[in-house]
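The following blocks contain the structures, represented as C-alpha cells.
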Structure I
C-alpha cells in the first residue's frame with residue numbers, strides 16, 4: 001500500500017520507517033527543509049537505537065522516501081497518517097491540536113476519493129470527528145474515511161515496540177477504513193499480534209488511559225519509596241514483592257526522581273483537562289500529576305543532605321540529562337529541576353550525558369560546565385548524582401572515582417548499585433527508598449593518615 005506520514009518527528013519517523021520495513025511504500029512529509037535534506041542523507045535528527053539502520057535500509061530499497069511537498073506525496077496515497085506534535089497548552093493543560101487541524105486543512109487540498117486519514121498523533125476524544133468536519137468543509141462530496149491509530153512507542157526501544165507490539169489499537173467508523181488498517185497490520189497480526197478494532201472515541205481515549213495508568217504506577221512506587229526511607233524498609237525488595245502479584249506486575253515499579261519525557265507529563269495533563277471538559281469529576285490522575293511535580297521539585301534535597309545541608313561553592317557532577325536512558329530527549333527531564341535548584345543554592349555543576357549534550361543548552365540557562373566524559377565530570381567533584389540510568393553508569397571504576405573526587409559521595413536516583421557493595425568500596429551512597437551509606441570522607445581519611 002502507498003502510505004504517507006505528515007510529520008517526521010519521533011512518531012512519524014519511527015512509524016514510517018517501520019511500515020517500510022513491513023513492506024509498505026512510505027513517503028514522509030515535513031515542512032522543515034533542513035530536516036528533510038538531512039534525512040535524505042541518512043542523518044537522523046533523534047537518537048533511537050536501530051532507527052538509523054532501518055531508515056538507511058529502506059531508503060536503499062526505495063520503500064521509504066522524504067519530501068517537503070505535501071501535494072507530491074499525496075498523489076498516490078491510499079492511507080495518510082497525521083503524526084504531528086500535540087504539545088501541552090500552557091493555559092489549561094489541554095492538548096494543542098493546531099498542528100493536527102492545519103495538517104487536515106492541507107491534506108484536504110490534495111487527497112483523492114477513497115483515501116483513509118489516520119490520526120497517529122496522541123489526540124483527545126472528538127479529534128477524528130473534527131478532522132472529518134475540516135475536510136468536508138473544504139471538499140464537499142469527497143469520499144474518504146477517518147481512523148485513529150494511537151502509538152504506544154517507548155523512547156529508547158521504539159523500533160522494537162512497533163515491530164513487536166503488545167497490541168495494535170485502531171478506531172474506525174467505516175468498513176473501508178477497517179479493511180485498510182487490517183491490511184496494513186497483516187504482517188504483524190499474522191504473527192500473533194492482537195489487533196483491537198474500536199470506534200474512534202475509544203481508540204483516542206485508550207492512549208491517554210494507558211499512559212495515565214503507567215504514570216500512576218510510577219508515582220505510587222515513588223511515594224512508597226519515600227515511606228521506605230522513613231521506616232527503614234527496602235524499596236527494591238518491596239517492589240519485587242508486590243510485582244510478583246500477577247494482578248500488579250513488575251513493570252513501572254522502579255523508584256526514581258519522577259517521570260518525564262514527551263508523553264506522560266503531556267498526556268496526564270490532557271486527560272485531566274478532558275475530565276473537566278466532559279464533567280467527569282476529579283480523577284486519580286490529578287493526584288498523580290501533583291505528586292510527580294512535587295517529587296521533581298524536591299529531588300535536589302538528596303544532594304543537599306548528602307553534602308551536610310549546604311551546597312554553596314560545592315562542585316557536583318550530574319550524570320545523565322535525558323529523561324531516561326537510550327534517548328536524547330530532555331523534555332520534562334527530572335534532571336532539569338535538580339540542576340535549576342542546585343544552581344539557585346550556589347552549587348557549581350559539571351554535566352555529562354552520552355547522547356543529550358547537544359540538546360542541553362536549549363533547556364539549561366544557568367552557568368554550568370559541560371564534560372566530555374563521565375570521569376571528566378567527576379574529577380574534582382564533592383559529589384556525583386546519577387540521574388539517568390545509562391548502562392555506562394552501572395559499570396563505573398570506583399577506584400578511579402575515589403582518586404578523582406574530592407569526597408566519595410554518590411547520589412543514585414536510579415538505584416543502580418547495591419548499598420552494601422558501595423559501603424565496602426568506601427563510597428558514601430544515597431539511593432531511593434533504601435538505607436543511606438555513609439563513610440568517612442577522603443579528606444577525613446587523609447587527616448588521620450597525617451596524624
Structure II
C-alpha cells in the first residue's frame with residue numbers, strides 16, 4: 001500500500017471505460033443507522049446505473065438496496081440490537097475467534113464492530129478475490145482491509161468525517177471522570193482507523209472541511225485525499241406543491257443520543273420561539289427518555305410540542321418536508337449534512353449552523369439558508385422567528401435551495417466522480433504491480 005501511495009498523483013488517470021466489479025463495504029447498512037446507510041444505498045444504485053456491477057458487503061442491520069445491487073450479509077453477534085447481548089444470549093452464538101473477540105471488546109466497554117466486520121469481510125473477499133476489481137470501504141477502516149492487496153484487490157475508502165470530532169464532542173458533554181473514561185474506551189477503535197487511513201493510497205471524503213480535518217486529526221497526507229461530495233436524488237426529494245404546510249411546524253433530522261447533532265440547542269430555541277408564536281417541532285430520529293435532550297425538554301417544558309418519528313421511508317420523509325414551514329440543521333459539526341441538502345432539494349426554507357461543512361453545502365448565509373453559529377440557541381431562535389414570520393423569504397430560500405441542490409449535489413455526480421477515482425487507483429495498481 002505504501003508503494004502505491006508514494007506514486008499517487010492527481011492526474012485522474014483511467015484504465016479505460018470497461019465496467020468495473022465493485023465490492024462496497026459498510027459495517028452497518030440500514031439507512032436508519034445514519035448517513036453511511038444512505039450513502040451505501042444511493043451510491044450503489046447510481047454505480048449500477050452507470051453500468052458497473054456492485055456487491056455490497058454489510059453487517060447488520062442490513063441495508064435495503066435498489067434493484068441490481070447484490071447484497072452479501074456479513075453476520076455479527078448484533079450486540080447492540082434491542083434487548084442487548086444478555087437478553088439475546090449473544091454469548092451462545094460465539095463460534096469463531098472473531099466472535100469471541102467481538103464479545104470481549106463489548107464487555108470491556110469498547111465498540112468492536114468496525115474491526116470485527118472488516119475481519120469477516122476480508123475473509124470473504126480473499127475467497128472471492130477474482131470476482132472483484134476494487135474494494136471500496138465505507139468508513140469501517142478495519143485493520144484487515146489493507147492486506148487485501150496481497151490477493152490483487154486494491155482498497156479505497158470513504159471517510160465522511162474523522163470520528164475524533166464525535167469523540168471530542170462527547171467528552172465535552174461530561175465532567176465525571178468515570179463517564180469520560182467510558183467514552184474514551186468506546187472510541188478506542190479510532191486509533192485503528194487512523195492507522196489504516198494513513199496507509200491507504202487513496203481516501204475519498206465528502207467536503208473540503210472534512211478533508212482538512214482528516215489531514216489535521218487523522219494525519220492522512222493531503223495528496224492522498226479526494227473530495228467527492230455526496231448528494232440527493234432530486235426526483236425523489238422534491239417539492240410537493242399540492243401539500244399544505246402546517247403553520248409553525250419545524251422539522252429537523254437529529255437523533256437524541258448524538259450530541260454532535262445539537263438537538264439540545266434546538267430544544268431551547270423552540271422554547272424561545274414559543275414565547276413569540278405557536279410552534280411545533282418534528283424530530284426525525286431516535287427519542288430518549290434519559291439524557292441531555294430529555295432533560296432539556298423537561299427544563300424548557302416543551303414535551304407537548306416536540307414529536308419524534310423514526311423508521312420512516314424516503315416518501316414519508318418528503319411528506320414531512322412538504323408539511324413543515326422551515327427545516328433546521330442545528331449541528332455542532334457536519335462533515336457534509338445530508339439533511340441540509342435533502343431539505344434544500346425539497347424546496348424548504350432552511351435554518352442551519354455554520355458547523356463544519358454546512359456552509360459548503362448551503363453557500364454563504366442568505367444564499368440558500370439562514371446560517372447561525374453552532375451551539376447558539378438565541379441566534380437559532382431569532383433566525384427561526386424571522387423565517388416563520390416571512391412567507392416571501394421562506395419561498396425565496398426554498399427556491400434557491402432547490403436550485404443549488406440540483407446544480408451541485410446529486411448521487412449521479414457522486415457516482416461518476418467516484419468511478420474516476422476507482423480508475424485512477426486501478427491504473428496505479430497496475431503500474432506498480434511486480
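Brief remarks on what is shown
- When relative contact order in percent (Cα under 8 Å, 6 or more apart) is computed for each of I, II, the largest belongs to: II
- When mean count of other Cβ atoms within 10 Å over residues 286-293 is calculated for each of structures I, II, structure I gives the greatest result.
- Read-out P(r) over Cα pairs in 20 Å bins from 0, in percent, computed value 23, 50, 24, 3, 0, structure in I, II: I
- Origin of the value 15.6, where Kirkwood radius over Cα pairs in Å, for residues 238-317 alone was derived from one of I, II: I
- Between structures I, II, the calculation of distance in nm of label points 7 Å out along Cα→Cβ at positions 30 and 206 yields its largest number for I.
Where a number appears in this text, it was derived from the coordinates with a stated rule and is not lab data. Quantities reported herein were computed from a predicted structural model and do not represent experimental measurements. Cβ atoms are built from the backbone, for glycine too; each structure is taken alone.
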